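No value in this document is a laboratory result; all are computed from the given coordinates. Everything numeric in this text was worked out from a predicted model, so none of it was measured. Cβ atoms are built from the backbone, for glycine too; each structure is taken alone.
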Structure I
Amino acid sequence: MTVRISRIFSILLIIIILFIAIATVYTLSYETRSALKGSVQDNLMSTASIAASEINGDSFSHLSPGDENTAAFTRIRDQLRSVKDAGRNIRYIYTMRKNGDSVEFVVDGDYGYSSNTTVIGQGYPQAEPPLLAGFSGPSADNEFTTDQWGTVLSGYSPIRDHSGAVVGIVGVDMDNSVVKAELDRINLILYLVSIIAMVFVALGILVVERRRAVDEQKLEESEKKYRLLYELARDCILLIEAEGENQGKIIAANAAAAKMHGYTVDEMLTKKIADLDSPESAKSVPERFRLLLEGKHLISDAMHVRKDGTVFPVEINAGLIDIGTKKYILAIDRDATERKKAEQAIQQVTKKLSLLNNVTFNEIQNSIFALSGYLALQRTPGGNETETNYLDYEDELVRKISKTLNFAKNYQDLGVHPPQWQNVGQSFLMGISHLDFTSIHRTVLLNDLEIYADSLLERVFFTMADNVLHHANNATEITIGYRPAGDNLIIFLEDNGGGIPDTIKEKIFERGFGTQKAMELFLVREILSITGISIRETGVHGKGARFEMTVPKGAYRFQEDN
């Protein structure tokens, strides 16, 4: 039924297009005729004006009957003849003047070249208003006129003497056959265009119907594929009404959805999505719908309840789709029970390892403390110089061991806790709160920026700020901000100290390079890389250090977007 309606609609659309094409051709034909006639009228008036401007009005006004062989007559005739020869499609060119209430010919441009010419004083009894208007200014016939010389379209322009007074007019005639031939040519072109348009419409019908048949076949094949994928999928797939009084109603569910919740497919179709949520998870259903209706893609966790009352965790992956004129939510849910168990097991192991690390660190620190005490007791005033040197060396080794243990203790939680969204500005301020920054002016340009990073992000900013205090000689300012970089975002931290030489810009992040502080920069890079964030130093040596952290798309957002 839908296919049939679509075909009827297509045919009606094609008929409408054909009607519009015919109407357009007719309109163009009419407009073209009008434009062509207007162009001819303008050309006639322009030609008449040119001819009138070349004629000496004083000589013209003194011509009398019988002066056809005078020099003044011949000069005006030759001027008219010259304009006719230069013009295109001019049939007649002549001059006239008023004689009382009538109009008479004066100089005929064809005099002496044709037998069918006029002489000075020959009257013209068919003077139409456009001709008479020519004595006031350039004018032209609105329609073709017929007289003893044929059917023509005429244009006129006044002839003036030295004082500016009008003493006559120049008339220029164009034969209707010229205009008719041009109109026939244009009509022929328009008719050909119309025929070609109809042929293309006919071909369009064939192409559209052929394409429709192919598309219908592909659609049928695609529906079979997706139906098979829908039925055989191991994840729960639900189609849910997104708005209206039935918002949340499940209108489609695959076999995996029914099995996951302990219902039949028919039973699933009697439920709303909130019926599957635990009482606690159901509280967040309105917020989920709000986000989805705003066009956002939803990825979150929830707790569902099976038919037997068992509560289990699910991962929700949902988005808004349009089907016809209605909005629906396509949700793909996955049972997260096994993942949650694995995460809990990892957390238990992590806690035990952390406890073991703490115990081990404490035991070693206690032993180092005791060893330091015994080394101090071994020192005797005035002792052997060699023994004193050995004791100094042993003290230095003990201090290095103690620093290494403290460093390892600070970073023992690296990657232990899952990454999370963190406010960059707050993490930065918390990081420098452990340091004496009273002498350095701080500029924070972060605009509630959040990034997805390891829980040790605060430690990252502590290390970088501490690096400024120890290595940025004479630094008085520090600035942290961000800038877009394509789909990515770059967070920069810069100071106005001495900067870092180009030769070691990359080496400062290598393990084992330089001092203990350099070791911490190595771990800064490791902490950031857990969520795909990279770091590099891009400052100019002598003007200050600049650390740039490149955050990939999807790992940054702003608080108002959350």
Structure II
Amino acid sequence: MALANEILKQIEAIVGKRNVSIDPAITQVYRCIAPQSSAHYGPYDHWTPQPQAVVMPGSVEEVSLILKLCNKYNIHFKASSTFWSAMGYISSDNSIQLDMKRMGSVEIDVKNKMAIIEPYAIGAVVQAEAMKHGLNCHIAGVGCSSSILAITSGWSGAGPTAISMGSSGENLLAAEWVLPDGEIVRSGSLGAGAGWFCGEGPGPSTRSVLRGWLGTAGSMGVCTKIAIRLHPWPGPKYLPTRGDAPAYKADGLSNFRCYTLCFEDWEGFSECYRLFYENDILYLGHRQFNLFGRDVKTAMIKILTDPEKQFCDIPALMADEKLKAINEEMKIDCQIVIAGMSEGDLEYKEDALNEILKRTRGRKSEFMLDENISDWALLYLLRLGHKNLNYTFCGSYEGNFGLTPNVFVATSVIEEASALKRKWEQEHTGIAATGGDSAMGSISLIGGGGMAGWEFFVNFDAYDKNSIVSTKEHIDQTQQWMFSKGLGIDMGRWNEGLRMPDSYDATQEQLNEMHSKIPQPLIAEYQWKVREAFNPNNLSGTYYRTKTPSDLKD
């Protein structure tokens, strides 16, 4: 149904005529094929719905008035900043899409070591502004082109620096939040008129409603401004770089060390993680370059550090006997960065690292110590500015397995998981054959360590029906394997059902059926009560996991 002219006029009165459009040439752009919605359906039948209008608010007051208007006319809405995945798009026909790019301010509070940011302040900008003052921010694994506010207030937010800085949710301080009914809430110290330094106050936690542990993916209103913690940055005020695209390298970071650590077995690997958790020496830690796959990663590293090389060089590089041997050496690996706050601090961390490697039968990769490669890897990990590489093999990918959070459990089954994926790669043509093991993820999902998590990259072509079907069938089998091991829901199924196969919202009946089978269905019943209190008209999607309480079904 088309947006009524009287409603359009009211929206124009709120945001200005230039900041709202019903032009099909514009609204069509705000649709998404669903290769990354955790339900593998491609462009043939399953695009997200076309919004009735695209609206670009410029202030919290404008957002509040728009949401009140939506409630008055029963119009669904979804706000998004960088539109990274299908979660940011609308999921019903009678909907408007809020594009938050007009709200992108960044304010650095140096004294209190925090940043006050709006939705379109991406990680790269916040980081660059913070570094001018000797500070840095946690950038989640999604990369520096994503919204810090969205990942902090709305989703999980793990990443390489979580071990030293905490995940995104742990860095959330006060928040300015427009509830689904249009009411403006200012949490913690901000609500008391005392500034942005604290996200909590007396009584029930607003943070738990806004994001909880995983986040509500924009299904509980619109967060318009937050404060986040900043952390010490012992580097220069800007990141000096050299080189040509895509082989940019960090320069002049003499108090940083970037290593790829390799291990003889998974037992040593796991024990190394445990010792990292206990000894507080890492600035960041990630199993990053394995995303290219066990058989391909050294070829890709060679290409990405040499602007003269191209993807067409992959077959020749994979056939190189020396690189094959290095791939075998890097079979069980991870990347780390240590940073010295002083010369003595760096020396201590180096000594501690060497002792940990001695105890765990680990070593530093000589291949990755090459200055040309090491400086490239350091910039890659500090900045997380290469997330386009997630898509280079086939154009789309999905995270698979999701082996988390106990590293000892995960490593006990990783070779079996890798063999299952490798077998599918060899017997089918729907996904990229990269060597089975393509597990990528952070050394820790929380500050200080204690949880790890890996996703296997499954590269597929979202514009090829056979590739889509093959990918779905592959994850069907890995889900059965996950269940057989007692490991729960496959990562490629984490959000399946919250947006239906046709890219529309699930009905409450479907949500009830789904969440009646989870280990603790009372959690979904509790969240139903929260949603009824904060979002009674249920206008912002079904990514908030709910189940109608048993005593209300009748």
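Things worth noting here:
- helix-only ellipticity at 222 nm (-39500 (n - 2.57) for each DSSP H run of 4 or more, over all residues; to 500) from the coordinates reads -16500; which among I, II: I
- Entry that produces 0.40 once FRET efficiency 1/(1 + (r/R0)^6) of positions 276 and 316 (r between Cβ atoms, R0 = 35 Å, to 0.05) is calculated, selected from I, II: II
- Each of I, II could give relative contact order in percent (Cα under 8 Å, 6 or more apart), but the derived value 17 comes from II.
- Here the criterion is FRET efficiency 1/(1 + (r/R0)^6) of positions 116 and 508 (r between Cβ atoms, R0 = 35 Å, to 0.05), and among I, II the highest value is seen for II.
- Among I, II, structure where semi-axes √(5λ) of the Cα gyration tensor in Å as derived comes to 99, 44, 18: I
- Which of I, II yields 2.12 [Cα Rg over 2.2 N^0.38 Å, for residues 260-387 alone, calculated]: I
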